[in-house]
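Got some structures for you, see below.
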Structure P
Amino acid sequence: MSGREFQSLYYTDCRPGQGLRGGAGFQFQAVSPGTTDEMMTAVQRSALYEAPVGWMREKREVSQYPPSLVHVHDGVYATARGIYLGAETGGVREGNQFTHALATADPHLYGPIRPAQLWAAPWWVEEPAESTECAAVSAEPEAGPLGVEALRDWVLSRQDGESWLLAVHSAMDRLHGEDASRVVFVSEDAETAVRWIAAGTLLLPQERALRVGFRVFATNPQYSRHEVLAVHPDWAGSLADPDRNSDYVVFNLVTGERRKDEPTAAARHWVPRFLGADPYDVVDAIELSHQFARNRDDRRPGTAERLAAGVLMLDEAVSGQDSAMALADWLVSPPPVSTSDVIEPVLDAVLASSPALPVLAKLAEANAAQAGRVRIALLRGEIDEIVRGTPADSRAPLSPRPWSPDEVEEACILVEAAAGAVAPERMDLLLRTATRFGVRPRVGRFAGAAGRFVEWWAEHPHAGVDPARWTCGPELIDLLRDVLARRLAGLGAAEVAEAIDARWWRLLAPTISDPFMPLDAAVAAAAVASGGSVRQETTARFREQLRAPDRPGTGEAVWEALYRNSAPTMAELKDFLTALPSTAVSDSLAQRAFTVLEKSKVSGRYLDVLRMLGHHLGDRDDLRKLWEGDGRLRSWLSNFARKGAEADAVTLKDISESVFTARADQIIAVLLDMDLPAALDVTVRGGDQLQQMLVHALPAVWSDEQAAQSRRDHAVVLAFLTGWEDAASEQVRTAFDKALERWAGQHKPTDYRRVSKVLRGVAAEYAAGWHDWLKEFAQQKPKPARTREFARRLFGRREK
């Protein structure tokens with residue numbers, strides 16, 4: 001026997017030696033080679049003919065007993081037909097029967113045939129074999145009279161046949177689901193029940209149909225394991241009433257009554273097609289929808305799988321936006337199927353249905369060969385809405401997709417044509433849509449519309465238009481500049497200037513290049529006045545022009561462009577003058593700079609600026625004094641860098657404290673880097689103004705936690721030596737005394753000892769004085785007595 005055959009099994013009442021067991025009685029009379037115990041158990045337990053006991057008591061004629069048809073799935077698949085024979089072999093007792101069963105573990109042997117279609121097939125056997133071995137049955141057996149077309153025609157011939165098939169198939173479609181009810185047919189005629197079972201399972205995919213167990217007829221329904229039962233009215237009892245059975249879905253074929261349940265989605269979809277189209281194609285479509293679902297690990301096909309199968313197998317058009325959207329969702333995440341055989345035809349069908357924008361937007365996410373075609377259709381639909389003035393919903397971003405050259409041209413033409421028709425206030429939406437699709441329209445192709453839009457835009461600075469969201473933004477910004485420049489020179493200049501200060505500068509700041517151009521100057525001034533990083537970026541745009549001014553008055557033009565609305569900071573003023581060649585610093589610029597200095601505090605940058613303006617000081621004696629003092633200080637610092645301690649600090653005496661304070665960092669760096677006796681000598685010779693500066697600068701050093709510890713200690717030591725020097729004024733000594741007291745109060749003995757060590761390296765008497773000062777500090781003697789006593793002890797009386 002080949003592997004493409006069903007096992008065949010005969011069961012009946014046997015004479016001694018006639019059956020497999022050898023003895024007399026009911027048993028398997030014959031089986032085909034290869035039949036397993038599992039197959040025989042499944043058939044004997046659930047597929048044998050059941051003789052009605054009541055009829056046997058009535059001794060009805062054998063011809064009145066209908067054949068049975070049973071199908072089970074219990075580890076193996078088994079389909080059996082049985083007939084009633086009457087008296088048992090060798091006796092007169094009623095109950096003999098003959099059952100012929102097919103069995104297999106391979107469901108594919110059924111082919112497209114549903115088990116109920118095997119009713120009245122010509123190959124069923126009704127008598128025992130000559131031996132205990134019988135012939136197998138070929139795969140895909142002949143179905144007999146219940147073919148696909150015959151079943152379709154039969155349903156159509158029944159009164160209200162479509163609604164009955166809807167109900168029957170729905171009941172079978174729900175089998176094996178949660179809380180599913182078993183199905184019962186009450187019928188005087190076994191074949192009628194079988195036909196309904198065949199029609200109902202024909203609309204299930206074969207894999208599921210083979211798992212629907214049924215028995216026609218069942219004499220004891222309550223003991224039957226089958227999901228679908230056919231019961232004769234004589235045995236039905238309460239099962240005959242559909243309203244009295246919540247555990248069964250009852251179809252009473254005698255009275256025409258049935259339980260009224262809502263049809264399943266699959267039944268509503270397939271039943272009208274089965275009855276109105278080619279039924280073979282419909283059955284194939286059902287199988288295909290099941291394959292789609294199975295390939296996606298879904299238990300049951302959904303709407304999209306059914307629609308896709310209808311497109312492919314029935315050439316159905318897609319009807320309605322709900323269907324189109326269901327297929328669009330399916331196409332975005334399709335099962336593993338052929339693109340050319342499945343995906344592209346379904347996509348064509350959806351596109352042919354005039355889908356609405358939501359459908360096209362969903363399709364645009366599909367990774368199909370026709371992605372460009374889909375996006376062109378979506379772009380056209382969105383553009384139509386924009387031109388019509390339909391309120392636009394927020395559109396989700398589209399994932400990047402490459403366009404072919406032809407698609408790029410077609411998309412550009414769509415946008416450019418729409419630009420000529422769209423109202424100016426909707427141009428922004430059109431251009432944002434183009435960006436969303438990665439389309440760069442050519443402004444020259446819609447120059448007139450672009451001009452109208454830019455005029456409207458210039459009149460509505462607060463319209464919320466953002467050219468950064470347009471692929472052609474730079475071109476339209478150039479057009480806007482032209483419009484604003486023209487208006488800035490016209491009668492409405494004041495209004496335009498206000499709009500520049502309020503809005504346009506943010507947009508135009510990156511485009512400025514010419515300080516002589518009124519528009520660029522107005523934008524630059526507004527940008528600089530806004531502060532932050534924009535101020536820095538705007539200033540930097542003109543820096544190169546300052547370094548090499550090609551036109552006379554460049555410095556004045558840049559100053560006016562940058563600082564007409566807000567004065568420069570001292571750092572900006574220094575950078576400005578540093579970038580400008582000294583020969584290009586005119587009196588006009590110097591006057592502007594002096595105005596800034598007049599309102600500023602003296603600092604290092606202040607003095608740097610003043611140094612660059614030295615030739616323009618004129619009769620400004622206060623500034624000249626600062627300029628000269630800073631010159632002497634810088635000269636001394638320069639000499640010290642070359643000569644070291646030989647640089648005479650006496651030249652520092654007449655320099656103002658404000659200059660010392662402004663250059664404090666440089667002076668402190670010099671003093672703390674030299675040896676301490678030399679630093680003390682410079683401090684003493686430098687005079688009171690230098691010492692006053694150190695009163696504030698040295699505590700800042702020793703309080704700086706980022707500074708090296710040795711540098712902080714040197715600052716304490718220099719303060720101590722200066723504060724107790726007779727040459728220092730009473731005011732300086734008192735100030736240092738207070739500062740050192742604060743230091744001592746905030747530090748520990750370990751810090752005291754570290755300072756003492758530094759002083760000992762200078763002179764032992766300094767260390768001794770430090771110890772005495774700490775002792776006096778601890779005893780808190782009155783300050784005047786302590787101050788003078790220290791001065792005498794450490795330094796003796798010095799002649800002033």
Structure Q
Amino acid sequence: MRLNKILKIRTLGISFFLIFLVACKTEKTAFLPNNQLADKVYPLLDTENSRWFFFSSASRPFGMVNLNPDTGIKSDWGGGYVYNIDTIKGFSHIHEWQMSGLSVMPVTISNGNKATVFKDFYSKFSHETEKITPGYHSLLLDRYQINTELTSTKRIGFHRYSFPEKAQKAILFNLNTILGPCENTNGTLEKNNDYELSGTFEMSPNFRRPKPLKVYFKIKLNTSITSIEKDVVTGNYLIHLGKSDAKVLMKVGISYTSLENAINNIQQELPHWDFDKVVAESKTEWNNLLGRIQIEGGTETDQRRFYTDLWHALQGRKIISDANGVYPDNTGDKFRIGQIPLDEKGKPKFNQYNSDSFWGAQWTINTLWGLVYPEMMEEFTHSLMQYYKDGGLIPRGPAGGNYTFVMTGASSTPFIVSAIQKGLVKEDLESIYIALKKNHMLNGIMGKAGYEHNTNLGGGLKYYMENGFVPYPIPEGNKFGSHQDGASQTLEYAYQDWTLAQLARKLNLQEDYNYFMARSKNYQNVFDKSIGWMRPKNVEGKWFENFDPYQYENGFIESNGAQSTWFVPQDIEGLAELMGGKEKAVSKLNTQFEIAKKQKFTSGISHDAELHPEYSRIPINFGNQPSIQTSFIFNLLGRPDLTQYWTRNVVKETFSGLAPNTGYNGDEDQGLMGSLNVLLKIGLFQMNGGTEENPQYQIGSPLFNKVTIQLNQKYYQGKNFVIKANNNSPESVYIDTINFNKKPVLKFSISQEEITNGGELILEMADKPKQ
């Protein structure tokens with residue numbers, strides 16, 4: 001056992017404690033009140049394996065500003081805040097999918113460093129003096145002995161600097177630099193008056209985001225600005241501050257549309273200078289969202305990890321619209337400024353968002369947001385539809401107001417269909433259907449491979465529509481985009497077609513329903529009964545030669561054939577029939593889990609480790625999206641005991657730790673894996689992503705003795721949905737009996753309507769499977 005690191009945070013005269021548990025075992029603990037849940041979050045989880053948008057400390061949920069220190073700045077992967085790098089290289093405000101920028105650094109000026117500070121300004125720091133809680137981050141810059149404190153509103157970064165006495169105070173603005181996924185260029189800064197600055201810079205295009213985006217910002221200080229210098233070599237600006245013993249406060253408002261809107265964002269969100277008040281408000285906002293799920297039981301580590309997972313589920317996918325609803329639209333040939341519709345009070349009806357892919361969302365945020373945060377699912381649906389109205393396609397991962405075509409397929413379809421089937425989106429359903437259908441046809445987004453910006457060839461959709469499968473290799477693919485792995489594409493398209501068919505059925509579009517249901521059977525065309533695996537075919541329909549189901553990415557996207565064979569969430573029973581029946585399917589999958597257990601169910605502890613031979617041949621991988629549903633497949637094959645056993649094993653071996661060097665063991669992708677963890681630990685899952693009529697939830701083995709989900713009564717009739725697991729323990733992982741509202745539940749599932757009307761699901765747990 002290692003010593004706990006206890007960091008004491010003082011805010012508003014109240015002592016808040018953030019306990020960093022590197023690895024520990026503790027006694028079972030009771031549930032904490034909502035106003036303390038943010039203190040349970042362990043922000044340093046997996047930060048040794050970080051990427052640019054992974055870590056988010058001094059930020060609000062889904063905020064445009066994502067303010068935190070940067071220790072790594074040269075790439076997307078390993079960029080941003082990386083725990084094992086001991087040098088601060090700036091505090092930047094944008095950590096987002098393919099977006100970065102506005103890096104600042106408080107410094108002290110002396111005769112020795114005045115000439116070099118523009119290019120030599122990094123500072124060592126120590127985790128021993130660091131304090132982090134959701135919405136707040138502070139640390140000591142060792143080189144300058146400046147204590148820096150960070151917090152924010154949705155669109156404003158708020159800094160507080162404590163300089164040494166008699167120091168010559170200054171702030172460096174690093175506006176022309178590489179930050180994470182892109183380069184910041186054409187940065188300018190000008191002094192408006194003794195207390196205000198304004199400027200712009202451009203986020204240059206990259207492989208994923210093909211168009212530049214300009215950022216406007218406004219700076220306000222409580223300390224006078226004596227002068228401003230620009231270094232012509234670096235393009236950096238140095239702001240000299242007046243002499244004062246007071247702490248320096250700085251507001252940084254940003255906008256992707258205009259300087260006027262950056263100013264308005266400050267006026268709307270931060271008209272005062274009370275730093276501690278903003279910290280407290282941010283903590284309250286986090287507490288309220290985390291408090292939507294209350295847990296009892298488990299260890300202290302279990303609870304801390306759970307709320308850290310939930311925190312991750314809410315920190316990706318950021319706002320890009322201003323407080324007045326103005327947003328950047330980069331979907332057309334020319335950049336334009338759009339306006340979100342306003343309500344009767346003149347407020348925007350929703351926010352416009354930046355987002356990584358929805359690839360894998362069917363098993364993660366579809367269920368978690370749809371049940372616990374329905375307002376977010378509705379808002380994202382409207383945002384995705386706004387992209388369609390602007391650019392003609394519903395995106396699968398927009399960045400900078402533009403399409404990135406990240407990953408493959410029409411991954412937004414299950415998300416939007418789920419929102420409709422759960423009653424969160426009720427208007428303009430016919431228009432939404434037309435937009436979704438466009439994505440599933442030629443010249444829609446399904447026909448584009450990953451990052452295929454200018455053609456519609458790499459997705460292989462014409463072959464899928466004509467022949468019933470996407471070939472591998474795609475004859476005219478090659479240079480057009482990435483992820484051109486025909487077997488995976490076939491499986492993905494078939495599932496997404498099934499989800500669209502469910503919406504067609506809801507709208508009484510029988511012909512379309514029949515058409516897309518027929519396409520949803522295309523998965524059968526890439527199953528080779530002679531070997532029992534999904535297997536790629538070439539354009540002539542011949543099986544891929546010398547096929548090895550454990551070889552990574554030979555026809556399968558970020559997976560191998562063994563993992564992706566089970567990617568048929570719409571028809572598990574049909575898949576089992578191809579395998580020779582349910583018993584054979586259960587035996588096959590159980591064997592895969594037995595083998596995968598030896599590697600703790602993941603391909604190493606980071607995304608890039610999947611490519612290594614010693615990790616890549618694992619038959620089940622919970623570190624990436626293609627096979628994260630597999631433990632719940634047993635439920636649908638008549639073996640719920642194996643769902644219970646293996647899910648609890650996955651949670652224990654893979655998703656229980658609290659340390660900087662582990663956590664999600666792969667690709668977290670803006671809250672997807674955090675959401676998965678929450679669902680596994682509360683024992684609810686949706687195999688088809690909640691896309692059928694009155695969606696069903698599969699019941700698993702919850703980690704906690706009691707889970708109380710606060711239902712949003714704007715959307716749902718019930719007040720709370722409660723899961724009680726009596727006699728629960730690390731050994732008693734099996735469910736003996738189930739009762740809902742005092743009535744027996746014979747199947748291991750419960751409907752959307754039952755859950756959202758509220759009530760109590762009581763599970764009697766046992767240490768042996770029910771016979």
Structure R
Amino acid sequence: MFRATLKSLLSRKLRLTLSAFAVVLGVMFVAGSIVMTSSMAKSFDAMFQGINKNIDVQVTAKPKLENSGSDTASALIPASEIAKIESAPGVAKATANVFADGARVIGKDGKVAPSFAPRFGSNWTGEDDLIQLREGRGPNAPNEVVVDASIAKALNFKVGDTIGILTLQPKKEFTLVGIFGYSGDRDTLGGSQVVAWQLPVAQELMLGQKDVYTDVQLQADDGVSQTELKKTIEGVLGSGYTVQTRDEVNEANSQDIQQALSFVNYIFLGFAGVALFVGIFLILNTFSMLVAQRTRELALYRAMGAARGQVIRSVLFEALVIGVIASVVGLLFGIGIGFALGSVFSNFGGANIDLQLTVPLSAIIASFVVGIGVTLVAALFPAVRASRIPPIAAMRDAATPDKPLTKITSIGGAIFIVGGALMAWGLTENGSLWALLGGVLLVFIGVALLTPIVSRPIVSVIGRIFAWSVPGQLGRRNSARNPRRTAITAAALMVSIALVTGVSTIVASASKSISSAVGDQLNAELIVSGQQTGPQPPTFDVATLDKMEQAEGVDKVAAFYVGPAQINNKQSYLAAASDPAATRELIGLKVKSGEIDRIGPNQIVVDEDTAKDQRLSVGDQVPVQQVKGGAENYEIVGVYEQNDAFSGFMAGEDAAKNFQVAQPAQAFVKVEDGASVKDVEAEIKTLLADSPEVNVQDQSAFIDQITGQFDTILTFVQILLALAILIAILGIVNTLALSVIERTRELGLLRAIGLRRSQTTRMITVESVVISVFGALLGIVVGVGLGAAVVQALKSQGLSEFALPWGQMGTYLVLSVFVGVIAALLPALRAARLNVLAAISYE
């Protein structure tokens with residue numbers, strides 16, 4: 001039986017290779033994501049060890065806020081503590097530094113280049129074995145600055161140029177006197193950007209205070225260990241500071257990198273899961289058709305004494321061989337892809353990180369578990385079906401009649417209902433992401449099982465579009481003759497189209513909700529804002545706000561300062577309004593209780609939903625801890641109705657003094673009746689010339705700015721799901737190729753009675769296009785349903801409008817026709833080239 005199975009497997013190499021290719025792609029994604037993140041993490045670890053090799057102990061102050069994301073400048077060490085550290089026993093050298101995120105260099109085009117990497121401002125400490133001057137010298141005056149080579153290359157700066165830099169203060173100009181790099185011919189460390197001034201300038205611009213530092217790096221005396229020095233410094237400084245050894249600093253840096261890379265890893269693994277799920281349909285269809293075509297062969301095995309278990313093991317053995325081969329190939333390709341992607345990220349922006357290829361055991365185990373598991377699961381049902389073939393079937397033709405669809409429809413309906421319920425629970429406040437994902441998976445499985453019952457009538461209707469000729473009529477009937485096979489083939493395309501359509505529906509609804517909220521609630525013609533690409537929001541000079549209010553044609557201006565805060569013992573964000581009364585009018589706030597037009601010092605207002613969740617009401621006192629200063633009690637003086645344009649806590653302008661960046665982040669401008677909006681916009685744009693991170697725009701442009709981020713997400717999803725669509729194309733190719741073999745005699749007879757080669761090609765193409773369009777239609781319907789469910793669940797979160805992405809849905813339908821044509825090429829050519837006499841005599 002083993003030899004017979006092996007010979008049977010080798011006789012179908014091409015067909016089984018197509019199935020294995022789907023598994024290879026999925027395994028490649030899994031292995032590649034693990035290899036990439038592991039290699040990059042190890043490379044960053046090595047980089048940090050090199051950077052910190054001269055540090056024995058590092059001292060930092062504990063931030064006032066936990067997990068604020070931009071609290072570097074609030075965790076400061078006063079100069080008085082430096083003297084204590086330097087005089088502590090065991091300290092050979094203490095180097096106090098200023099190193100804080102938020103230094104944004106303005107390019108020659110007057111704009112700040114967007115960057116998601118940190119943009120540090122520091123004090124210049126001179127050259128060492130890590131930092132190396134490539135041009136010029138260090139800063140010797142307050143108006144001089146040096147920048148790293150990545151900034152100089154990206155913005156085309158040379159020594160002697162004048163450059164503008166945004167910090168905690170508005171734009172200031174400096175003379176560039178030096179360009180530095182790092183050991184190993186690196187332009188940057190991990191993609192970050194660094195500018196450096198004299199120490200007093202760095203303290204003023206990056207920390208907002210004199211005689212303070214962000215960290216102190218210590219070197220121990222000979223014979224003093226890192227641990228001993230750490231304990232000594234902890235005793236000197238007390239509990240307000242974090243003291244770490246070099247190994248602990250490296251470990252903390254490593255964890256930060258791992259956390260950042262895990263997001264990328266989850267994305268790749270998620271789409272690998274989609275690819276493998278789509279691959280299951282391909283493998284299931286392949287084995288189902290092979291079993292159907294081998295009915296006589298398997299029946300002969302039974303007639304010769306083979307037990308059902310032997311037949312099952314025979315089919316599963318074929319699947320095991322495919323799974324092992326696909327896992328090995330997928331792992332090898334995954335290692336290559338992981339290394340290639342890691343190299344791209346490691347060298348991005350001149351980082352020149354020495355990528356250390358790492359293939360962890362988890363990548364190998366995951367590749368084989370996923371590859372073999374998916375293949376065996378997909379082959380299990382065809383294997384069981386093969387074992388039930390009676391020996392008498394050896395006397396009949398290999399084709400097997402379709403079974404009733406009652407059982408599969410009932411099972412599919414039950415799974416769909418369970419999946420829908422699980423998904424609905426996952427979308428509630430008490431639900432979980434895993435419940436949501438599990439529900440979506442069950443919904444897809446349920447729809448796939450329900451598809452055969454609807455495939456025949458729907459496919460018949462779709463096929464009538466192409467039934468204007470005899471080949472078209474034959475292709476339509478071929479696509480409808482086996483509903484199970486057509487359903488499984490179409491389901492592979494359905495999954496990827498459904499996911500894209502679901503995301504498109506959510507994006508379209510979000511865009512419409514934002515447009516509706518801005519149009520209905522915003523009473524300002526112009527908005528001053530920018531896109532946040534770093535830990536700090538884009539801001540503009542507070543002096544510009546005063547000039548805006550006095551500009552000709554301006555009626556009212558409402559501006560916001562924004563910063564992280566701990567409010568009522570919860571991590572949150574606090575907005576400080578320049579003019580509460582104007583804010584209420586311009587963004588459409590309505591009073592629920594109390595007063596929101598006047599907000600005095602240590603007073604705050606809040607939206608009704610937050611007040612309800614935290615059981616707050618007018619007159620209550622809530623503790624507020626901002627980035628700067630100590631904890632203070634604020635009185636709630638007003639509660640406003642829920643508003644789609646604004647929500648959360650809002651204080652008066654005086655609260656902005658304790659923000660890390662005490663500058664406005666956004667402003668809403670009401671134009672006087674009869675004044676030209678364009679003229680006012682031009683005037684404000686002139687006032688914002690030295691604030692390149694923000695711009696003034698009308699409501700339409702403001703909506704486009706916000707919704708443009710959704711378009712980026714949608715494009716990213718479409719690119720990644722292209723892999724699943726490729727597998728779906730392979731599924732159609734495989735189905736048609738096997739169908740051509742199955743219908744060899746039929747095709748020979750058609751050719752014998754006059755069907756030409758070109759007509760045979762058209763017949764196969766129509767069959768392919770009908771299946772592809774059916775899969776796309778199914779995907780669009782399911783995707784719209786999933787998107788509608790998410791929109792309904794998020795209605796209370798501001799997703800108040802439902803919209804359909806008509807343009808994208810039309811594009812997917814048109815593309816499905818091209819997919820069908822492409823998938824039909826090889827099977828159609830094979831069918832057209834059949835030898836007529838050999839085909840008629842085919843068994």
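State the single structure among P, Q, R that was used to calculate Rg/Rh (Cα atoms, Kirkwood Rh), for residues 343-510 alone, giving 1.10. Here the read-out was taken from R. When helix-only ellipticity at 222 nm (-39500 (n - 2.57) for each DSSP H run of 4 or more, over all residues; to 500) is computed for each of P, Q, R, the one that comes out at -19000 is R.
If relative contact order in percent (Cα under 8 Å, 6 or more apart) is calculated from each of P, Q, R, which structure is the one that comes out at 5? Only one of P, Q, R returns 5 for relative contact order in percent (Cα under 8 Å, 6 or more apart), namely P. Suppose you compute Rg and Dmax of the Cα atoms in Å for every structure in P, Q, R: which one lands on 25.9, 80? This figure was derived from Q.
Read the figures in this text as sums done on the coordinates, not as results from a lab. Please read these numbers as outputs of a predicted model, since none were measured by experiment.
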